[in-house]
Structure 1
Amino acid sequence: MLKICIDPGHGGKDSGAVGNRLLEKDVVLNIAKILKAQLLEKGFNVCMTREDDTFIELKDRCIIANKAKADIFVSIHCNSAENKSAFGFEIYHTRGSIQGQKLCADIKLTINENKEIIRTDRGIKTANFTVLTGTNMPAVLIETAFISNIEDGKILKAKQSEFATAICKGICSYFGIKNTKTVEKSTSATQILSKPTVTVEQMQEWAKSKNNNKEFINLAELYYKLSVERGINPAVSYAQFAHETGFLYKVKSAAGLDESYHNPCGLKVPQGGGDYDKNAHMKFRTWHEGISAHLEHLALYAGAKGYPRENTLDPRHFPYLLGTAKTVEELSGKWAPSQSYGDKLKVYIEEMESIKVMENTQEPSNWAKDSWEKATELKLIDGTRPKDNITRQEVASIAVRLYELLKTK
């Protein structure tokens, strides 16, 4: 299986270039995560030099790619210049690398096909960047656009998904693979209101894989229970919780929020306010309240039956929001200004769904444990095989036992 190493530039203490209220390290990480999801859909094996806001030395990025024995290395960056009028896309390889030059040409071609993301093509260039010279496979470094330019900045903010798609298409072209699967998949929207596509255990294992604190991991159970009660796929709501809080403030909140706010999705007070004003954000008494408010706000967007509600914990439960975003993709530009918001959530959702969990079929899940024990105590069930499918015979047997129990009351 072909392996691609994606290198989101900078990270952690190294913000990279800064401009138009954007940090290079954040923009390129978002593009890289979307690209990873698209490449996985194609059947590629993918490794990344970083998957969160972590600083990785240049030599260590090379070591990661070489140890993984990647077939190609793709480093993603944003350009910058003192002259704010500089704009456009360019791509680099090392001098003498024929395969690097070919990979550059294929990605350059697919970038140029999308006029939404390219204002000018500054061409293929050569350079002795450490990540290009220190890797043992064809390697390229992409300068997507100038973060220092106002118009390019707008593109970098709104078109991150489009950049990822163009790069993915170029990689497919390099390997002679038809670029069809992603296009087909994109027409199948991710419904917010649906049966669960993950288990509690998958949610927890995914959270652990991101090196999260116990509080974030433990809240998976509550998210699962309250989401299912409202008909929401818990993978969607938990992914949103992760994105909106930065995995429960692994990175400091720009608005100054912390766990004490019990606000899992940045909900503001009824009158609203600035994004960076902590007083404009709701402070809930408990996580149960905060998560309930989040889910009721999300259910409203998705057009759930019985919404809008008269009695709700959601402070911004405005009727005009009903049904405005029935899919994860439609949350982009609505729940949040970013046009790639939904794509970011989909990356998390797909990661959760791909988690393999060795499930203990002899013990009930925690969310159902009390009910299981009570039903066993009442002798409605025998207390075995809690996670097996139920047959019609067993349903009939339980119904008769319940009938006999009610007759004695």
Structure 2
Amino acid sequence: MHTDDLTPPRIISYDEEMKLIVEAIKKYGPKNISAISRATGLPAETIRYRIKNQLKEMGIRFHVSINYLKLGLVRSWLFLDFSLQVTKIIPEILDLLAKRGYLTYYARVIPHGYYIAIPTIPYSALEKYKNFLDELVRLDILKEYRMTDLQYLKHLSLRSEFYDFTTRTWNVPWSKLDYETKKEPTAIQMDYSRVPIDKIDLLILKEFQINASQSLTSIAKKINVPEKQVRYHYKKHIEEGRIIENYIVRWQADRYHLTNKYLMACFLEFSDLTKSDVSYINSALERLPFTWMIGVSVDRTKLISQISMPVSQYYDAFTFLADKLYMFKGRFKLHVIDYQKAEAYTIPYESFNDNVGWFTDLDEVAELFREKAKASFPSHVMDYVEK
């Protein structure tokens, strides 16, 4: 709503207002109301109401994107095929991995039943983690696994130019999408610089992952640390260290109210790629309005991408991808996600202390799994036979 001295102010529409707010949130975050107000020219009260009530009702969610490399952590792409005998305790296994085994995301793939996962692991523990997974295979908890370390992973935001906030519908010009996409694809580059961190920093980051809209005052109460100390850590460690890369705005369609029937989520997994293949696929996926995440392996031969869309858009979306990526048809897999069996976790703060930094107790976790396997195998086999 910025004007010059000669042009009378124009009353902007509700949809235009919402687009301005969403684009400002990407830059300043949802809690910096004053910065959003300055950037958009909208009153702070209007912005606060739009964010707290109306965007939330639309299923618009806000997230922080953390630079895990700066924290000494590597994310990996993990294929997990569990043995039939442990089917009933898979949720327990995955929850324990999230608590003590650096797991930050998992999802069951339908109709096949295997799982894909993303652990976030300290550099120093990568080999130990693979040995741990080997042990789970030996214990017959896993039939097999495949693990690929990711050098690069980025999250993408809602493309507000293709969403009508008045009608709450998508309006994607598929036939001319390449021309409608104004900005160039993001370059694939990494920031390897490490920054000093402590447990308070991780607790603050964890809280922002849970709710990116909350204030530092609220976080201080939740983590039981004096507010002055929290503000110092946020300013000196997190902000100046650029640990939070940016803010992500996503359309999630309030998936629980929609009972998951109107959303389709999947991962695309491309293999045997060249460097130019990776750049081309990255460019095509960035143009797709429903791409949530793109990751590239350390050796640049594998690319993964997470996509989430309303079912009404899936035909056009996959037709767009087919037209752009047909030359890779023998080198990619489609993993369709079961929303009811998917979970995202915060940064693995419980596996860090200020004396030693990141630590692993995977031997103890393996022993716990060994005991669970002993207890569950007979009853699970019997349950399976009875069914």
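Just so you know, all these numbers are worked out from the coordinates, no wet-lab data involved. This one's a predicted model, so the numbers in the text were calculated from it and none came from an experiment. Cβ atoms are built from the backbone, for glycine too; each structure is taken alone.
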**Item:** distance in nm of label points 7 Å out along Cα→Cβ at positions 111 and 239 derived as 2.7 - corresponding label from 1, 2
**Value:** 1
**Asked** The value 5.7 for distance in nm of label points 7 Å out along Cα→Cβ at positions 71 and 319 was derived from one model only; which of 1, 2 is it?
**Response** 1
**Computed -10500 for helix-only ellipticity at 222 nm (-39500 (n - 2.57) for each DSSP H run of 4 or more, over all residues; to 500) - originating structure among 1, 2** = 2
**Message:** So if we calculate relative contact order in percent (Cα under 8 Å, 6 or more apart) for every structure here (1, 2), which label has the highest result?
**Reply:** 2
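Given a computed value of 1.06 for Cα Rg over 2.2 N^0.38 Å, which structure among 1, 2 does it belong to? List each step's numbers first, then the result.
Details: 1: 1.12; 2: 1.06.
Going label by label, the one that fits is 2.
Computing P(r) over Cα pairs in 10 Å bins from 0, in percent, for residues 135-350 alone gives 6, 26, 31, 26, 10, 1 for which of 1, 2?
Working: 1: 8, 29, 35, 20, 7, 1, 0; 2: 6, 26, 31, 26, 10, 1.
Computed on structure 2.
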**Asked** Upon calculation of distance in nm of label points 7 Å out along Cα→Cβ at positions 175 and 287 from the atomic coordinates, which of the structures 1, 2 produces 3.9?
**Response** 1
